[in-house]
Every structure is written in structure tokens, then in C-alpha cells.
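J.: Presented below are the structures under discussion, each in the form of C-alpha cells.
What follows is calculated from the coordinates using simple rules that are stated; it is not laboratory data. Because the structure is a prediction, the values reported are computed rather than measured.
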Structure P
Amino acid sequence: MLDHEAIAHLERSDQYRVIRRLQLPDAYHAGAPATARLGIVLDVEATGLDTVRDVIIELGFVAFEYDAASGKIYRILHQYEGFEDPGRPLTDVVRRITGITDEMLQGQRLDDTEIGHWLAKADLVIAHNAAFDRQMLERRLPVASRLNWACTQQDIPWEDEEVSSLKLDYIAYRLGFFFEGHRAVNDAQATLHVLSCALPSSGRAAMAELLSHARQTRCRFFAVGAPFDKKDELRERGYRWLPDCRYADEFGKSKKGVWSRAVPEEDADAERRWLADTVYGGRQDKAVCREIRARERYSIREFILSPSG
């Protein structure tokens, strides 16, 4: 029995689900987009998960053409993958997860010119867990701080699509394909392929959904000076603790650590009222709010209070 016959036979049954190995095409749609934009899907591997102290050991990206109105993805324009020697041995955990060895990294350096050339052309940079990739890349290549970013993990409502895990390999499985993960260019290719797919419940194009969320202005609230006994209500509301965030209290004294949450701009007034009623005993002037757009989103700058805060 030929492969396509075997697949057709299995898919006629409700006892099996067939998923295919990812093979990235040269183009997802023929022709040219009406409103052409250049996107980059990017992934980094690093010595660890600390965006302040760890360093990049591998970077991969795929540059592609898309239509700003429809979200349709057209040609694959360029692919890059490169290593960088961190100057110290990798941990056993990193070697096991990525398959990268110290020997592979010895003497290697990312091509700043090639990477910078494509980043400078990009209308949008996309990553799966962009808060990690963006913050790592901004330390290594400051040009990344001037770009618009989006996140396939956070800017697509996977829970609404009945996708129960945000891991890239699980999302790929739900969309009918698999790939060799934990290498930078492979993960970037898989992320792009996710964006080319229809979402499993709504049927909406994943790229169109991501663009819709990326264009939204969000308001990040900092619950400065929140009483300790309000931590459970804040956590249940979706706030998370930022231990390194510094601010000045109402008496001008320097403080460190704050609860923070981002909400859509249209929900900002409701959030202010909730904080006033639940956290601050009726006072509406305590919390600090910053507007966040794609230029700041997922950057470390999103989580820094203004000096006046």
C-alpha cells in the first residue's frame, strides 16, 4: 500500500489521527500580496532561561512576505541559522534539550550584518514566547528594541481554540504536523507553519488572529504599594509579581517589587475600578498604568515603571 493510500485509509477511521512531518514550502500562496509586509519568525536557544544573565548560543529565523489586510502568507524570502560561543561550557540540561555541544559552538559567532540587515527590513518580528526571545535579542542586538513584535504563544487565543497547552510541539500536533524541535531554525519554521494554518475551532487564519492582537494597544497596570493581604486577589485576577521592578512610593521612598497585569485598552477603566475597590480601599489614584504597543510589547521596557511612577 502506498503512503497516500495508507493515510487515506487511516483517516477514514475515527481510531487514528495522522500527522505529517513539516516540510516548509517555498511559498504558501502564489502571486503577490495586495498590501505587502515583511515578517520575521525568530527563535533563540540560550545557556538558560534568565534573560538578564544567560546568553544566546543559537539563533534562527525565517523571513517571509505577508498581506497586512488578510494575514495570508506568501513567499519565504530568506532563512538563517547560526551559533555563538558563550565562552563557557554548556550545562547538561541545555546539551540534552537542544542537542548542541560545546564543540559545535567553539569559536562561532552570529553574523550581525546578515541578521541586522533582515531585522531592519522587518515590519513585524514574531516569536513563540516572545518575552524570552525579544529580551535575549535586545541585549545582543539593540536594533531589536526598535521593532514591532508579536507572540504566537500569547497573541493567539489558544484556550478559545480548545488547545490546552502552549508548547509549540503540542500546538503543531493539534494542527496536524510535527517537527524536530529545540533547534532555533526548526522552531522558527514550525512557528511560521502554525501561522499559515486555520485555527482548530474558529477556522480563522492564525496569522490574521495574531495581527489583530498585535495591533491592539494594551494597558499595563502596576499595583504599586498594594497591601500584602491583597496578594491572593491580585493573583486570581491575573497579576504576576515582578520582583525586580523598582518605583518610588508616595513619600518618595524607593521600593522594589510590584504586582502587574496587562489588559486590552477598552478594559482599562474597569481595571482601575477593580483596583480601587478591591486593593486600595476606594482610592483610584494609587495604581500606575502604561500604554503598551507592539514596539514595547514583550521588551523588558514593558515591565519598567516610568520615573514618575
Structure Q
Amino acid sequence: MVANIEAPDLNDVALFVDVVRAASFTAAAKQRGVPVSTVSRRIARLEARLDTRLLERTTRRLHLTDVGRTYFEHAARALDELGEGSQHVRAFHAAPHGRVRITAPVGLGPLVTSLLASYLRDAPDVTIELDLAERRVDLIAEGFDIAVRTGPSDSADLVARKIFESARYLFASSAYLARRGRPTRLDDLAAHDLIATQSSASGTSWELFNGKRRHRLAFKPRLVVNELQAARAAALAGIGIALLPTAVTGIDGLVRVLPRISAAAGGLWVLYPSRRALTAAVRTCVDHLVRELTALSAH
């Protein structure tokens, strides 16, 4: 038969956690600014409601019982979760202020900067630190609040808000095609100069599709770059053929090669840590970037 245990007072539970962490009734009473007798009475009330002994008291030390140790672990975790939830609520209602650290690829720097201008006008107490880098930044380990990336996250610790996805196609400049000829089938690419990026399997192969038929094209690139806009610029300069997501890079001045051939979709995502209470500054900045980038992609 299961005992009918009365739900304890949450304040008593919090006091119990304080006592255990302070390892003393006296220290916990001092932290709370209440008499030791009050602490003792409320712990006794908690034990009565739970119908179990949580602490063994001696004149010199406190000892958790086995049940008390288990209860403390659960109670401390629950109170920490409640505290984090309260931080979320306070941050949601607070006016944006403080620092927001953002990372983005170099090629997206001008776009992200232009979008942040209107946000900074509306949030005068916010300071933005924008770090442009091609390496894959670890947001949590390096203390960044937001990332704008051309690929999704593979981490459960990050929230990924997708702006759009865009299929990737092969492009070259008309000058390059006039000089080297236009390929008419996949096998023709072996005789062409190809521009690889880090996103194309470390620059050694492309996974291409002709309808539902998949082809793995291994090649020795003529040029390897680590940024999509640089690959686009190289194609425009006539260096070779590049595999580009059109919505991210734009294709003005380029000619599509092998129009039946495509690659898996690329796109744009805004990422931020999922296990951190977002400040009002981070929350509103994320919402602004998602809103503005989504509007741009629609056009």
C-alpha cells in the first residue's frame, strides 16, 4: 500500500536544499536571515509531510540519510530548472541590453552587417560583436550567442531556425565555356577545371543527381576555397566550374552547366544555444535576423 504523502511546501524544499549545500542549519539560517529555530521547524515540517527522515542531526554535523540524499538530488535539480525558467521569463520581458556575439561566414558578412544596422537603431543599449570566420565555430565553448550558417547544425545543443533551402547546381562563366567548351554529360567534367569548397566532401568529390539517379564524381580540383562567395567569384573569373546554392550566392553573370544535374540542397540557418536562458538582446536579435533574412529569401 502506497502512503498518501502530502505535497510539501516548495519554500521548505528550497530551505532543505540550502541546508544541505551549507552543511549547517546555522549557516543556512544566516543566509536566509531567519532564526535557526525557524530553519529547524521547517525542515521538521518537510520531513513530516514526506513521512521520512531526511537528515540525521548531531551536535557537530549533519548527515543525509539515504532517502535524504536521493531527495536532495531530485529537489536541487528541480529548483535549478525552476530558476532557469524564471530567468527565461525575466529575459523575455526585459528591454534588450548588453552584448550579443554573432559568428557568420566571411561571404555573408556584408549581408549580416546591413541587417544588423536597423536592429541596432531600435536597440540602443545593445552592443554587437560580429566575428567573420570560415572555420566552424563552437558556439557554446567559445561563448557565441548566434551563428548564421549556410548549413544546418548537427548538435542537439543548438536550436537551428531554417531560413530557406536551395538546390545546388553547376555554374561557369561564359568566357570559361567559350574557352574550354560546354560539357554535355557528367563524364565530360573530367576534362574540366573544377572549383571545390569545404562543403563538397573536403574538395575531393561531389554527390550529384540526375533525377533520382545518384552519381559520385571524384575529381582533382583546380582551385579549393573555403567559402561559397569565393567559389562564385572564382567561377565568374573564368577559373572553372563551381557547384553553388543559387539562393545563397546569386548567379548573375554565370551560366548553368548540365541543367539536369543538381546536388543536395544547401541553405541558410540561424543557430543559437538551446540550453541557455536567452537574454532579451539575444532573443530579439535572433528574431530580427530570422525575420529579415526570411523576407530577403522570399524575393
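J.: Can you say which of P, Q returns 21.7, 78 when Rg and Dmax of the Cα atoms in Å is computed?
T.: Values: P: 21.7, 78; Q: 29.3, 94.
Corresponding structure: P.
J.: Looking just at relative contact order in percent (Cα under 8 Å, 6 or more apart), which of the labels P, Q belongs to the structure with the highest value? Don't skip to the answer; put the middle values down first.
T.: Numbers: P: 17; Q: 22.
If we compare relative contact order in percent (Cα under 8 Å, 6 or more apart) over P, Q, the biggest value is for Q.
J.: When log10 I(q)/I(0) by the Debye sum over Cα atoms at q = 0.18, 0.20 Å⁻¹, for residues 19-114 alone is calculated, the result is -0.95, -1.08; to which of the structures P, Q does this value belong?
T.: Working: P: -0.88, -0.96; Q: -0.95, -1.08.
Structure of origin is Q.
J.: Let me ask something additional. For which of P, Q does helix-only ellipticity at 222 nm (-39500 (n - 2.57) for each DSSP H run of 4 or more, over all residues; to 500), calculated from the coordinates, equal -12500?
T.: Numbers: P: -7500; Q: -12500.
Computing helix-only ellipticity at 222 nm (-39500 (n - 2.57) for each DSSP H run of 4 or more, over all residues; to 500) on every structure in P, Q gives -12500 only for Q.
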